[in-house]
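Okay, got some structures for you below.
None of the figures in this text is laboratory data; all of them are computed from the coordinates on show. These figures come from a predicted structure and were not determined experimentally. Cβ atoms are built from the backbone, for glycine too; each structure is taken alone.
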Structure 1
């Protein structure tokens, strides 16, 4: 079954903020204003039609202040950074995350970007995200301890050149 994806609209924000905050440990807590700002500055901000999954990503040209994004800006170039992706528990295992990532890869490659980057928590651990990303071809390129957030993360990238 094909997954219908669409751009996140302002009408979707209140429902998607709730989904984001279910996964606040992995994604960071936000509110309607913060989520709206993310969408406004994003290279990619899509959800499925049922609003049970979303992905927000920034290009290396974005004016985004996140610490992990800044790490990638110093470590690499011509990238798209996945800031947050979430799939409701009731929809997990249905291919939504894969559909969002495949659509992001196609969008990023069409725009001339060379890689997609993200971070995955090591502390607290996120083994499902590790499995997902490594299965899709991401490799680790660094780590950081974010003591102000109580997290340790691994930085991952996947070359879009190998996908084409």
Structure 2
């Protein structure tokens, strides 16, 4: 495996899973949020959700270039699953119990509207449905009680 994207609703554990995987597999780690700022991919600002609006086609062009340059890459973002299936070997979807997720989001001091939006995204499996629509090879992991990195690595090595 060369390219693994880690996606899921905000607060479900994408970054922790991504960083641990990159370290254990000795892959490069790519934080898409930082990449978006560095490359200035934003095409506007959503005042209601207080976040940038991202041109996913432009983001995908840059991500595909990064994939081609890398020997092994972990892509950390709730938008990473928008990449075409042909460039992603595995798409990991992080899930989390709603009560645990609510506590995580409150700890981050998000506005009530943002918490509600992200809880709804988790309840309705938005990321997982989008991953399936793109026909990615998918692994769903529940981070509610922690991350079992050895189990994930074993899955990857046996896939």
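One of 1, 2 was used to compute relative contact order in percent (Cα under 8 Å, 6 or more apart), and the answer was 36. Which one was it?
Comparing all candidates, it corresponds to 2.
Can you spot which of 1, 2 the value -10000 was calculated from, given it is helix-only ellipticity at 222 nm (-39500 (n - 2.57) for each DSSP H run of 4 or more, over all residues; to 500)?
Derived from 1, not from the others.
If you work out distance in nm of label points 7 Å out along Cα→Cβ at positions 73 and 97 for 1, 2, which one comes out largest?
By distance in nm of label points 7 Å out along Cα→Cβ at positions 73 and 97, the leading structure of 1, 2 is 2.
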